[in-house]
Structure 1
Amino acid sequence: MRDPRYDILFEPMQIGPVTAKNRFYQVPHCNGGGYRDPSAAAAMRGSKAEGGWGVIFTEQCEMHHTSEITPFIELRLWEDKDIPMLHKMSDKMKEHGALAGIQLAYSGVNGPNLYSKEVPMAVSAQPIRTFTNDPVQARALDKADIKDLRRWFVNAAKRSKEAGFDLICLYGAHGFGIFQHFLSRATNHRTDEYGGSLENRARFVNEVIADMRDAVGDTIGITLRVSLDETIGDLGFSNAEVREFVEMNRNLPDLWDLAQGTWEDCSGPSRFKEEAAQHELVKGIHELTDKPIVGVGRFTSPDVMAKMIKSGTLDFIGCARPSIADPFLPKKIEEGRIEDIRECIGCNICVTGDMTMSISRCTQNPTFMEEWRKGWHPERMNTKGDSSNVLVIGAGPAGLEAARAVAERGYDVALAEAGTILGGRVARERHLPGLSAWGRVADYREYQLSQKANVESYFDSALDAESILEFGFENVCIATGAKWRRDGVSRQHVVPFPMDMAMPLFTPDDLMNGASPTGHVVIYDDDHYYMGGVLAELLIQKGCRVTLVTPAAYVSEWTLNTLEQHEIHRRLATMGVEIELNRGVTAINKDYVETNCMFTDMTRPLACDGVLLVSSRMENSAVYNDLKSREVDWADAGIKSVKLIGDANAPGPIAWATYAGHRYARELDGEDIGDALPFRREITQLSVD
């Protein structure tokens with residue numbers, strides 16, 4: 001049963017004309033689905049409703065065609081045709097008593113209108129501010145435009161009501177929403193009654209909320225999302241001015257939704273942001289308003305959540321990423337199952353779905369965005385098939401998830417690990433700078449396995465094909481991971497390049513195994529994710545001089561998609577790491593590396609005492625290949641299936657490994673679907689000419 005310490009989290013709270021059943025508030029978050037995959041997004045929100053969330057919001061919903069952010073795929077409410085799609089979502093949200101919320105967004109200076117081809121409109125005439133520096137400028141809204149914009153918000157509010165929503169969030173945070181653009185002097189350069197003083201800059205949001213209250217305010221709660229600090233210096237909307245704005249307009253919305261600065265600040269990864277990181281910025285704001293407050297902070301601990309409420313700091317616990325990692329987080333707290341919570345690790349792989357315009361993933365929750373596409377429930381597995389047992393070889397992320405999930409289906413499971421601990425790559429990477437929270441991937445699964453009587457784990461068990469054939473398991477799942485290559489093969493070089501073995505060479509595996517380079521170390525990063533930057537930090541901590549050479553235009557380039565690239569570069573530069581961008585390595589000699597310009601191919605020497613190669617990884621698939629070569633012996637050994645999964649099949653991020661493990665478990669003993677798609681997708685209906 002529920003621990004009484006958490007009772008306060010389950011108290012109802014009024015938001016204008018509606019009442020939330022508890023204090024768990026899923027703030028708006030993107031998912032890579034948007035208007036392209038509305039049923040997938042609806043089912044994802046529905047799983048959170050079943051999991052006990054009191055308030056559930058959509059992602060940003062573009063409320064008018066004159067402001068859209070293609071290529072990014074969000075929701076749209078441009079016309080009545082959009083209502084059925086959104087109604088399906090609100091219905092799913094409300095199935096278990098949650099309030100359904102929609103976030104209405106007009107992107108202004110952030111909307112390039114690449115799809116609609118409309119001329120962008122912003123508070124003041126400025127170049128469009130996007131992730132991709134689009135060569136487009138916005139014209140300033142004139143008085144007639146502002147009048148139109150107010151009407152468009154009212155139309156969107158009426159459509160939101162027709163679509164079944166209980167709450168409307170007006171987006172004015174992260175630098176993305178028109179309301180922040182009016183409030184901030186960085187984007188508001190007006191000299192009329194909408195510019196200059198804070199009172200003038202707040203005029204537009206006051207007008208819109210008054211208009212919407214007249215239209216729908218008797219049935220729908222209106223919330224306002226603002227950033228606690230724009231974090232761009234004196235010119236920006238600072239925390240001090242936010243407090244002045246709240247006090248000046250203390251009863252303006254029905255709820256204040258307080259985000260943290262830019263999107264990078266608000267959704268900063270665990271590598272750089274602790275739980276409840278916004279506490280100092282939000283502390284004391286409640287004294288300035290009579291309305292409830294929701295705030296975020298990657299909350300995973302119910303003790304921290306309860307403290308935020310009891311201290312009067314927040315009225316609602318706002319969660320995006322934790323609600324993705326575990327849609328059933330509220331229900332598990334309510335049922336006294338704290339240890340069963342899949343805690344968010346703050347890796348931001350979920351964000352990459354939005355940034356890459358693809359369906360999002362979650363490292364901890366492989367079912368995220370697969371609830372409709374594949375029918376995967378975050379807490380319930382499909383029924384057991386005809387066979388009875390499984391041998392899982394390798395206890396990394398893929399193997400652990402496969403073992404956990406097949407055991408949940410009812411199979412007897414033997415988990416064989418060549419080492420002495422569970423976790424594979426996660427067990428080692430969690431000890432690197434900033435990655436301790438990633439260990440939750442192993443911790444959660446290790447605990448779940450410990451609770452299952454149908455699972456046996458075996459350590460120091462490096463199996464070969466002969467021993468596997470002798471064991472007599474019906475199903476064999478091989479998840480033996482991968483190792484970092486020593487020959488530099490990756491993207492710049494598709495074959496090994498010249499290396500003098502007199503130069504000390506290291507891979508990430510060597511450093512995680514305890515190797516300690518000395519002197520000046522050159523890191524050749526042709527991987528472009530987090531590893532190169534993390535190991536640069538590690539080497540600096542060990543007293544090395546470090547030069548990071550990368551063929552990319554950014555340090556850890558792919559982390560642009562996880563909202564941490566800027567902080568990675570800033571931190572490394574501050575620590576003294578010398579950074580050489582757009583340069584590759586063409587040869588490693590006994591006392592220097594030869595680097596080349598990626599544009600001119602001009603080379604120059606770089607003297608060093610050692611080289612760390614962060615290139616690509618090689619699959620550890622030898623045992624699978626040996627077993628596959630003896631397929632004629634499988635039937636006599638009682639083997640019905642052998643499957644290679646995770647990094648042993650094709651190395652990728654940890655989320656790819658947990659997904660592979662979960663998919664293996666779901667599809668075990670399944671029917672052969674032949675060439676059919678393994679997931680559902682929605683197809684655009686052709687219009688009638």
Structure 2
Amino acid sequence: MVEVDAHEVDEPVGEPDRGRPPRRWAAILGIAIPLVVYVVVVLSGATLSSLGISGLREDPADPLGTQWGQAREIRSDEYLTQSSQELAVLATGHSTHSLLARGPDITFQLSSGQLAESLLFAEYNLLRLGPVLPDEQLFSAVRNFSLLLLALTLPPLLRRFGASTPTAWLAFALTVLAPVTLWWSLTPVRLISHASAGCLFLLLAHEQWLRAADKGRTALRRTGALGLAAAGGVLLARFGTCYVPWYITIGTPLVVATGLFLVREAPRRAALVVLGTGAAAGVATLGAAFWQNWPAVEATLNTLYPGQRRETGVVAEAWALFGTPGLYQLQDGALPSVLNQPEITSAYTLCGLWALWLLRRGLPGATPSMRAACWGLALTTGFWALWCTISWGSLGAHIPGVNLVPPGRAAQSVGFGSAMLLAVALARAPRQGRIIALVPAAICAGVTLYGLRDLQGIMPSLPTLAVVVATVTVAALVWLLTVHPRGLPVALACLVLLYPVVRVNPVLIGLGDMRDSESAVLAAEVGDRARAAGKFIATDTTTTSALFVANGAPMITGWQISGPNEGQWRKLDPTGQYEGAWNRGASYLTVAFPPERAPAPVVVSPFPDVIQVQVHPCEFPDSLRLGWIVTSARHRGGCLELERELRWSGQVHYLYAVRAGEGRDADDRQRTGRR
């Protein structure tokens with residue numbers, strides 16, 4: 001069909017997949033291809049982890065394993081934290097955490113074997129098979145599971161909302177290939193996959209319930225429907241774990257759209273049964289997981305950061321919303337003058353403006369439920385766009401739930417809801433003529449140019465020619481997809497989306513030096529000895545902490561993700577004078593061992609996400625049961641006995657045993673000082 005002018009826009013698209021291959025074959029391929037790719041990747045032991053960074057190598061010049069591409073030092077909250085914790089579960093069958101901190105399971109979504117955790121974080125039970133299956137394959141299986149889950153659930157979910165198969169996969173590509181996704185080590189995919197799976201399970205449960213009324217074996221079918229609804233609710237219960245602000249911004253568009261879709265369906269009673277079952281199962285599972293991890297939950301809520309932080313909406317910079325197409329240069333080492341590379345990344349917010357233009361004449365041919373879902377996507381995405389484009393003053397800080405979302409995080413993630421809305425709009429909006437399609441192309445080109453010019457203010461190395469090329473590319477793709485939202489144009493768009501992010505993450509085969517190197521073997525051996533003796537280990541670098549944590553060693557240093565164990569911290573700081581430094585979550589725990597003894601330990605926070613204890617090893621409180629220290633410099637002291645030298649991060653480190661009874665408790669030290 002040839003479209004020659006703007007008067008041809010009123011013809012509805014009709015059935016999105018009309019003229020495509022039979023739906024059952026499309027559905028089979030949509031399941032089979034992701035599964036085959038997943039199996040191949042898992043068997044190879046491949047991940048996009050930055051565990052192969054030079055700091056986590058015994059000898060950076062002679063690394064173990066295979067890595068293609070460059071590991072990113074900036075992704076330390078992946079390779080020093082999440083990854084080392086997952087490897088600890090592989091080593092011990094359960095999570096580990098610093099003696100000074102509370103458990104990480106709720107935040108890192110780890111399963112240590114409790115019933116509620118095992119249900120809530122089901123795929124992480126694979127890590128507990130470490131003693132019987134290869135660590136490399138289990139690590140890969142867990143790390144890549146969210147990509148598989150998203151591929152299996154987001155396209156069919158969006159098709160039920162009205163998207164076509166090509167536009168649903170376009171939304172998948174816009175989600176996975178967004179710069180914020182790759183620069184944050186796939187964290188957004190991890191979150192959105194749970195949301196899409198949970199919502200799809202609710203819709204499948206509703207469909208199963210309705211089919212039960214038309215066919216025999218009603219009781220069995222309805223039991224299956226309730227099981228699907230419960231599973232969907234449990235998946236959505238994850239919204240209360242991990243990084244809640246992004247769960248709120250990324251997940252609410254899908255949840256609201258799903259809820260509106262169901263209640264708009266007839267009979268409404270079936271929708272209410274499904275939603276009620278899902279809500280009950282989710283609340284019960286999350287509540288049980290919170291109860292099992294209550295000390296960690298309570299610690300998080302009482303932290304100065306992030307527990308007591310409350311936000312309000314503010315006006316974001318133009319680059320934060322529309323600078324996404326110009327972020328390709330970050331792959332080559334370009335540094336922004338503010339923040340850092342991940343912090344300035346975002347998703348494709350311009351898709352929202354594009355979708356709104358397409359929806360200006362409604363959705364002809366769509367069912368009432370599809371329209372309701374579209375409204376849900378539009379309203380929630382629009383709300384989060386307003387949260388970071390206008391100033392809310394003191395009002396925003398008093399809106400429950402919303403006040404947990406920093407506007408910067410909303411600006412980074414509002415593009416995900418925009419991509420989903422676009423998938424529906426491209427498939428269901430009236431067809432656009434070639435001339436009128438120039439309008440959305442011009443709109444998107446205009447906001448892109450505006451965002452990229454602003455981006456040049458914090459990335460002066462971004463050349464003007466690149467700004468022009470990116471703007472023209474956006475205009476061309478928007479025009480092409482507006483006129484032809486079909487397979488080949490979508491495939492072309494996906495290839496273009498790949499360019500800005502293809503070199504962001506390395507491909508790591510295996511676990512680098514974290515398992516088979518001599519230092520890793522030593523870390524596992526010392527960890528076994530420490531557990532047997534009821535002792536703990538402290539290190540003076542984050543990289544050595546990650547090595548010992550990954551091999552299951554009981555630690556004093558490491559990562560305080562949930563919050564502090566106040567009782568243990570009081571042994572170092574009995575008067576609470578340093579509480580402002582240690583009462584924090586999402587922080588690295590390090591110890592600096594000064595060469596000379598001091599009257600009492602000092603706790604500082606040299607950076608917002610670092611807690612450092614300054615104390616001589618022989619002055620460590622005996623009640624903290626320090627058994628070994630690993631230092632990057634030699635130390636002297638009557639309590640120290642050098643056991644081994646090890647090489648890590650390309651440097652020599654020293655393993656000292658700490659003799660018991662040589663130190664003094666902080667409260668004893670304080671009393672001595674008063675006398």
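Taking distance in nm of label points 7 Å out along Cα→Cβ at positions 172 and 588 as the criterion, the highest value among 1, 2 goes to 1. The value 109 for volume of the Cα convex hull per residue in Å³, for residues 228-315 alone was derived from one model only; which of 1, 2 is it? Matching structure: 2. Of structures 1, 2, the largest value of mean count of other Cβ atoms within 10 Å over residues 196-203 belongs to 2. In this comparison of 1, 2, the computed figure 21 for relative contact order in percent (Cα under 8 Å, 6 or more apart) is attributed to 2. semi-axes √(5λ) of the Cα gyration tensor in Å, for residues 132-435 alone was computed and gave 43, 21, 20; which structure, 1, 2, did it come from? Considering all the candidates, the number was obtained from 1. Of the structures labelled 1, 2, which one yields 1.82 when Cα Rg over 2.2 N^0.38 Å, for residues 444-563 alone is computed from its coordinates? Among 1, 2, the structure yielding 1.82 for Cα Rg over 2.2 N^0.38 Å, for residues 444-563 alone is 2. Suppose you compute FRET efficiency 1/(1 + (r/R0)^6) of positions 268 and 332 (r between Cβ atoms, R0 = 41 Å, to 0.05) for every structure in 1, 2: which one lands on 0.15? Answer for the origin of the read-out: 2.
Each of 1, 2 could give helix-only ellipticity at 222 nm (-39500 (n - 2.57) for each DSSP H run of 4 or more, over all residues; to 500), but the derived value -8000 comes from 1.
Given a value of 17, 48, 28, 6, 0 for P(r) over Cα pairs in 20 Å bins from 0, in percent, calculated from one of 1, 2, which structure does it belong to? Computing P(r) over Cα pairs in 20 Å bins from 0, in percent on every structure in 1, 2 gives 17, 48, 28, 6, 0 only for 2. Given 16.4 as the derived value for mean count of other Cβ atoms within 10 Å over residues 76-83, which of the supplied structures 1, 2 does it correspond to? Going through each structure in turn, the value belongs to 1.
Each reported figure results from applying straightforward, stated rules to the coordinates on display, with no laboratory input. Keep in mind that this is a model prediction, so the values were computed, not measured. Cβ atoms are built from the backbone, for glycine too; each structure is taken alone.
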